[in-house]
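Just so you know, all these numbers are worked out from the coordinates, no wet-lab data involved. Computed from a prediction, not measured in an experiment: that's the story for all the values here. Cβ atoms are built from the backbone, for glycine too; each structure is taken alone.
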Structure I
Amino acid sequence: MRKWNAATVRAAKGVEKLGCCTAYDACFARLADEAGVPIVLVGDSMGMNTLGYGTTLPVEMSDTLAAVAAVSRAVKNAMVVGDMPFGSYQCGDDEAMRSAVAIVKAGADAVKLEGGASVCGLIRRFTAAGVPVLAHIGMTPQSVNEYGGFKKQGKTREAAERMLADAKAVEEAGAFAVTLECIPSELAAEITASLKIVTVGIGAGPVCDAQWLVMHDLLGLNEQVPSFVRKYAELAGVVRGAFAAYVREVREGAFPVK
């Protein structure tokens, strides 16, 4: 199996579609890596999936660094991308640079940050310093308060044209790939055809060069999932049943045997 990095991801465009996912700990990262997942995202979606928050906004750099370190120790071939949490790059370019460097030092192969033209200065600075960047446009979860919820973006032609301009801007700034989240599939197809870099869709239709799914969604650990998700297992019931069986056997004296 090959080791994935910014160069091999770029080279996959038009050749191979990539099924990518999140992971937040060593156990699931190892399993994803062994299964051949090319990019493992240590997403700030850990806020909802492992830390119990309602949004990504409360996630701290300390949460990200601990998770990136755990995931990077567990994988051999996947590219590890660390999400830059809210507040780690909004308070000045120098602080943003320190945050990106810290994520790479923790073990990430690249960082991901949200925004289009507005973050292109940071993308240029990061890439000039040797930090690969995966951009993120469309529905950007760190802007949930501005949107008034997790809502599809780019539905008008004016909004679509702004998004296409943002996509071209992050490519020109040096991003090796760009996430397209919750946008119309026709717009995702237009952006994908317009760029030389890889587009990674989530809720953006089938035409993107790659796809993200949140690990807990695809495994059926989250029983309520977005409409675009396909569950590849139904583990919530299995896990709940295993816990219940353990509790019952201890209560009844069936475990441990000796």
Structure II
Amino acid sequence: MAITQQTQVDQLKIKVYSTRAEMGTAAAADASACISKLLATQDIVRIIFAAAPSQNEVLAQLAANKDIDWSRIDVFHMDEYIGLPVGAEQRFSTFLNQHLFDQVKPRRVHLLDDHDGLGLALQRYEALIKEAPIDMVCLGIGENGHIAFNDPPVADFDDPEIIKPVTLDDACRQQQVNDGCFLTFNDVPETALTLTIPALMAGKHLFCVVPGKTKSEAIKNVIKGEITTACPASILRKHPDCTLYTDTDAYSLV
């Protein structure tokens, strides 16, 4: 794995790789090592995962790693569209089931589901998140700088909630088309459920994987800009143990 640059901004560790594949291999190796270390000292490990094409390489390598004891791991995901049918290909729960959960069979799989009503969904997931500390978060960064579905208009670094419904901004919805998840902008749901920024930042170890030229402006803002909700991911610079894995394409404007 040819790392081209390694640096740190505030508390955020940054590793840049020449290719997306090398980036994914490195991030998966470090995440796997963290999981193994956690499993050596505690009975259950709790991990939150992002669902996006940017995570494909990491998820594939985690799924292929036969040394991880998934029977002692509880998994969550960080956001979900409101109103899509159960099993819809665009649902993030479907994505994570297909790319990881169905293959590795974790101890418990906690999926966001609004089909019994938003109030019940929020109450249920908040209770699950509160059961015990979150050990790891595997996340990405959106083209508009979002983490989970905390877009700039709704991002709150001091959010009192753990999970909340949000209206997606246009840049976020367009990214879902750019990523090939929906055919047209109007196909993308306008609302979603998301874990809040404090809920994500409460994770002990964060692994943030962000490849590609479409993310270059966001990466520049995270690294060079102010820590502000105009670029929600900039808050990662304040986390005590977050590593950003990226490739030269995404790092090209820094």
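Things worth noting here:
- With Cα extents along the principal axes in Å derived as 48, 42, 34, matching label from I, II: II
- Top of I, II by FRET efficiency 1/(1 + (r/R0)^6) of positions 138 and 234 (r between Cβ atoms, R0 = 25 Å, to 0.05), largest first: II
- Value 18.8, calculated as mean count of other Cβ atoms within 10 Å over residues 114-121, assigned to which of I, II: I
- Label whose coordinates, when FRET efficiency 1/(1 + (r/R0)^6) of positions 122 and 194 (r between Cβ atoms, R0 = 25 Å, to 0.05) is calculated, return 1.00 (choices I, II): II
- Computing distance in nm of label points 7 Å out along Cα→Cβ at positions 82 and 106 across structures I, II gives 0.5 for structure I.
- Answer label among I, II for the case where helix-only ellipticity at 222 nm (-39500 (n - 2.57) for each DSSP H run of 4 or more, over all residues; to 500), calculated from the coordinates, equals -8000: II
- Given 3.8 for distance in nm of label points 7 Å out along Cα→Cβ at positions 18 and 42, calculated: source structure among I, II: II
- Relative contact order in percent (Cα under 8 Å, 6 or more apart) from the coordinates reads 25; which among I, II: II
- Given 0.95 for FRET efficiency 1/(1 + (r/R0)^6) of positions 2 and 242 (r between Cβ atoms, R0 = 35 Å, to 0.05), calculated: source structure among I, II: II
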